[in-house]
Structure 1
Amino acid sequence: MKLRGFHPGYNRHTFTMYGYLVGMLLVKTLDRAERIVQAMKCRGFRNRFLTLTPLQFTRQDGALSVVYSVMILLLLSLEWF
């Protein structure tokens, strides 16, 4: 939009252009997702991810979850206050 000389304002044209932008992003995203699903099915994907080791939730995972949650809350509180 910048390459075409778009300058946002608080008017109907701006909201229309942003609507077109979001709509086009959604259409392109859905199209790409469909192509990825088709490619995965061509390669034999059967809705299961195979791993060499079983995935388990450990204490370290829980600790990192708590640390990241606190960091996110801290960042949100700094943004809002």
Structure 2
Amino acid sequence: MQRYFFDIRDGRTLVVDEEGLELADDQAAEAEAARSLADMARDKVLAAASHVLTIEVRTAKGPVATARLQWELQKHQRPN
């Protein structure tokens, strides 16, 4: 088991993970990042017309992966 850290970028704000999680391997860490992004998106998607959320996965040895979710809501005018 290895400790993975999940630093979150929400727009311009960076929240550094100081605790991390013990996970079996890189694939488990990537899956955790993907699930976390999906959970975070549920809360954010209604708050803004566009947004970018990023999770940077790392170990004590360095970067492992980056997961990014970006959305944009485009409204169309309806004909009268």
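With mean projected area of the Cα convex hull in nm² as the yardstick, tell me which of 1, 2 scores highest.
Once mean projected area of the Cα convex hull in nm² is worked out for each structure, 1 has the highest.
Thinking only about mean count of other Cβ atoms within 10 Å over residues 31-38, which of 1, 2 has the largest value?
Top value of mean count of other Cβ atoms within 10 Å over residues 31-38 goes to structure 2.
When you work out distance in nm of label points 7 Å out along Cα→Cβ at positions 39 and 55 for each of the structures 1, 2, which one comes out largest?
If we compare distance in nm of label points 7 Å out along Cα→Cβ at positions 39 and 55 over 1, 2, the biggest value is for 1.
Suppose you compute distance in nm of label points 7 Å out along Cα→Cβ at positions 23 and 71 for every structure in 1, 2: which one lands on 3.9?
Label of the source structure: 1.
Could you figure out which one of 1, 2 the value -23500 for helix-only ellipticity at 222 nm (-39500 (n - 2.57) for each DSSP H run of 4 or more, over all residues; to 500) was computed from?
Computing helix-only ellipticity at 222 nm (-39500 (n - 2.57) for each DSSP H run of 4 or more, over all residues; to 500) on every structure in 1, 2 gives -23500 only for 1.
Read-outs: derived from the displayed coordinates by stated rules, not from any lab. It should be emphasised that the depicted structure is a prediction, and the values quoted were computed from it without experimental measurement. Cβ atoms are built from the backbone, for glycine too; each structure is taken alone.
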